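The data blocks that follow each hold one structure.
Just so it is clear, none of the values below were taken in a lab; they were calculated from the coordinates. The model shown is predicted, which means the values in this text are computed figures rather than measured ones. Cβ atoms are built from the backbone, for glycine too; each structure is taken alone.
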Structure I
Amino acid sequence: MVEAWVETLGWLLPALALWVAFAIVSGAMGAVKGRPGLGSLLGLLLGPVGLAITLLMRGTLRECPYCSGLIPRVAPACSHCGKHLRG
């Protein structure tokens, strides 16, 4: 009985560690795109599929063409330099 439990833990712990690694990497990729919570959640729930979805996700941030600061995609003006981005 104990041997069966130890044998189960032999493959379960590395699989669990890999699944948590998918959540961490997905969270990091989501943070780059402005959505760290969603990336972590997708990685935790879906594992490698969640990582793929996070990599394909469109980010919510863009770079200001004037000062290169990161701003929300829908912002009418840059919060760093104050330049208007839409006419």
Structure II
Amino acid sequence: MSAVLRSGAILEWIERFLRASNCEYPSQALESTSFHALGVDSALCVEMTFALGDAFDLDVDPTLIYDSRTVRGFAESVAQLPVRGGLV
């Protein structure tokens, strides 16, 4: 799966995760807003990164969230990570 396609799938997964965690926001907010601005606390960020890694078979460092300016930017960064075991 290409990084572009995978980043879209990751962004959709994040949106479902946040909604299931009772985070309410307009869908377009993910394009230009940070997790912090959405009111997502650090505990939920860590929980999300581990669940995301399991869902996509990736090792996602929770600090990557804080290196990304927006939720979309985080999804794009995660999409560049190698799949566990080195297979793409």
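Please state which of the structures I, II yields 1.00 when FRET efficiency 1/(1 + (r/R0)^6) of positions 11 and 59 (r between Cβ atoms, R0 = 41 Å, to 0.05) is computed from it.
Of the options listed, only II reproduces it.
One of I, II was used to compute percent of Cα pairs over 17 Å apart, and the result was 40. Which label is that?
Values: I: 59; II: 40.
Answer for the origin of the read-out: II.
Given a value of 38 for relative contact order in percent (Cα under 8 Å, 6 or more apart), calculated from one of I, II, which structure does it belong to?
Working: I: 18; II: 38.
Structure II accounts for this read-out.
Quick check: -16500 is what I get for helix-only ellipticity at 222 nm (-39500 (n - 2.57) for each DSSP H run of 4 or more, over all residues; to 500), calculated from one of I, II. Which structure matches?
Details: I: -19500; II: -16500.
Only one of I, II returns -16500 for helix-only ellipticity at 222 nm (-39500 (n - 2.57) for each DSSP H run of 4 or more, over all residues; to 500), namely II.
Computing distance in nm of label points 7 Å out along Cα→Cβ at positions 19 and 43 gives 2.5 for which of I, II?
Numbers: I: 1.6; II: 2.5.
Answer by label: II.
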